[in-house]
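Nothing in this text is a laboratory measurement; each read-out follows from the coordinates by a stated rule. Owing to the predicted nature of the structure, the values given are computational and were not obtained by experimental measurement. Cβ atoms are built from the backbone, for glycine too; each structure is taken alone.
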Structure 1
Amino acid sequence: MTDRRNWAFVTGAAGQDGLLFSRLLLAEGSRVLGLVRSHEAARRVSRLVPGAEVLTGDVADDHLLRSIVARYGPDVIYNLAGFSSVGQSWYAVDQVSRDNLTAVAQLLEIVREEHAAGGPWNS
């Protein structure tokens, strides 16, 4: 298992807020694990937030989220991912629902299950 001292899991790490927040967390001594959508975004985060570990994947991928929690056991999760283009959201209603609602519900369910099983948030 990966060392889990001060792991902060940040979804949407490639966005403006994700980049700035990840840098702040690192400066405060946390280890940052960022989730981004594409390899291009991962390269950008790696360049702009040296020291962060970056994973590429879909925030609505339940299997991926569970494997991240199982492997890293983050101490805290910051969900900054989401579909944020208001104009495009009218044409991508299913994706907005999946990224902004379903993914959040999945993350909360994972935390609930881990808490019930005595996971890292059981204090």
Structure 2
Amino acid sequence: MLKMPFERTIYFVFAVAVMTFTLNGLAMGLGTLYPNFKEENPSKIVSGFGGTFCLVLSFIYILSSVSILGIGSPWGMGGEQAIGKVLSCLLIFTALSYLLGLVPLKAGMKKAGNFEY
């Protein structure tokens, strides 16, 4: 429907897929690290420390990722960018996403293994 070139479609599909996995890993990891078992109302759980921390980190991640991808876009600034700049921005984006998604998820999985049922 947008009639975008194939290269742009792949670029945006990659970005959205990576950001999806990162945000889910962040939310699951922080939800496991900072649970609130004493709250009876589920709508109040989100306003606790873990929910607020996840909201702030997610906002910062989305803002920085869109900035990095915008700077490194091969179609930005009115002309073609150097391939080195595009690849370095993609590498920074991937590394940031990997760290921010995997570190909390691994820590949450470790803590979940120590829960007593």
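Couple of notes before you dig in:
- Source structure of the calculated read-out (distance in nm of label points 7 Å out along Cα→Cβ at positions 35 and 83, 5.0) within 1, 2: 2.
- With Rg/Rh (Cα atoms, Kirkwood Rh), for residues 51-90 alone computed over the structures 1, 2, the top value is the one for 2, the highest of the group.
- Structures 1, 2 were shown, and Cα extents along the principal axes in Å at 56, 27, 22 was computed from 2.
- helix-only ellipticity at 222 nm (-39500 (n - 2.57) for each DSSP H run of 4 or more, over all residues; to 500) from the coordinates reads -13000; which among 1, 2: 1
- Which of 1, 2 yields 34, 59, 7 [P(r) over Cα pairs in 10 Å bins from 0, in percent, for residues 11-58 alone, calculated]: 1
- Test item: relative contact order in percent (Cα under 8 Å, 6 or more apart) calculated as 27, pick one of 1, 2: 1
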